[in-house]
Structure P
Amino acid sequence: MTAAPYLIALKAIAERDPDIAKALEIIGPPPPRDRPPGFGSLLRAIVGQQISAAAAASLWNRLAAAVDPITPETIGRLDVEALRALGLSRQKAMYAQGLARDILERRVDLELLPQLDDEAAIVHLTQIKGIGRWSAEVYLLFALGRPDIWPSGDLALAVAMQRLKRLRRRPDPKRLIRLAEPWRPYRGAAAHFLWHYYAKAPPI
């Protein structure tokens, strides 16, 4: 999602949600978190699973410094132990190898994704071992700029929503989907903003 459409979407959300409008006035909009489509961004989603954003960035930078360029071919030539030496867990190293093989052997076609709607694209991506719904959604949001992607299983979004709406309890994924319903068809912009809000706003 490039800067101009993102800001237009965020303005539209703020016009219908006073909590977003107030928070936006206080902390301002975040820069878009775009990534180029392709193997590297999908691998980055795997690297970032179940660790903090800071840890994920550090691990990715270490991998990128050692493997240049990051492609299915270069990752596919590394064995599990070589990937582990670069900081990946054994499981993530195996997922990285599997992703490289799936693309090289054409079981997965990333160039097909722009032709698919959101759910079909998620189904196509989650056939890859190690790519669950959250990873697929993050890829569609960051790399393809899908405007209405809402990663309801994301912990930071749940915490940010609790703070923003002053909820007594952290919303579970189902409630998080319901709470974001008024933000359609711009939930992707809302997700970008709530990650920004999570980092900037004080705990409740």
Structure Q
Amino acid sequence: MRKNKNIIWSANFAYAIGLFVADGSLSKDGRHLDFTSKDLEQVENFLYCIGSDNLISTKSRNTIGEGKNYFHTQFSDVTFYQFLNGIGIQNNKSLTINKVNVPNKYFADFLRGLLDGDGCISLSHHIESKILQVKTRFTSGSNEFLRWLKEKVTSVAGVDRGCITKSTRCEQLSYGKKDSLILINFMYYSSDGVCLRRKFDIAQRVLDLQN
């Protein structure tokens, strides 16, 4: 269970909310929360940022022809559950979420959590010019949420572009190289910020391009 039932916004807590929007779920009973990821570090970071010492277990998700193991934690916390409802996170959130009421002060941390859960930074070289291409993407099943996210990124991070595209199962909010540099600096404003190491390593490669 969480060590402190009082809910106070902080950089770490906002990061955990971003993670939960991506990889968490709320049960229908109004009290249980679940967080599952293929990265053990991700689950450890989530529990650390909400001040919980809850156990982490593994579970299998079957796909065609193979089974994949995921790391998983589940706990009961009515106060936290109701808090999440109050800021816009409901049961079946992947389809129902439209915005998250996170303070602007901690939006960079929230966005970094969202990136670590349902986003990516991709690097490639242009097939002809060989110039390095950088894209930052955020994925969601809710178009309304991505439209809100795009507006929030514009108002808080100062990035006024971005493109929402639809694929078979989800939609993506994508940013090109120039905007990605701004966003990566925005999200990784502190070397002490909690993050998923493998994605930070990619972000660091992008930041090194500026030097």
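Suppose you compute distance in nm of label points 7 Å out along Cα→Cβ at positions 27 and 171 for every structure in P, Q: which one lands on 3.2? Write out the running numbers ahead of the final one.
Details: P: 1.6; Q: 3.2.
Only structure Q yields this read-out.
By the measure distance in nm of label points 7 Å out along Cα→Cβ at positions 59 and 91, tell me the structure among P, Q with the highest figure.
Structure Q gives the largest value of distance in nm of label points 7 Å out along Cα→Cβ at positions 59 and 91 among P, Q.
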Checklist outcome for this item: When P, Q are compared on relative contact order in percent (Cα under 8 Å, 6 or more apart), the highest value belongs to P
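P, Q: which one has helix-only ellipticity at 222 nm (-39500 (n - 2.57) for each DSSP H run of 4 or more, over all residues; to 500), as calculated, at -18000? Let's see the in-between values first.
Working: P: -18000; Q: -11500.
This figure was derived from P.
Bear in mind that the values in this text are calculations on the coordinates, not laboratory data. For clarity, every value in this text was computed on a predicted model and none was experimentally measured. Cβ atoms are built from the backbone, for glycine too; each structure is taken alone.
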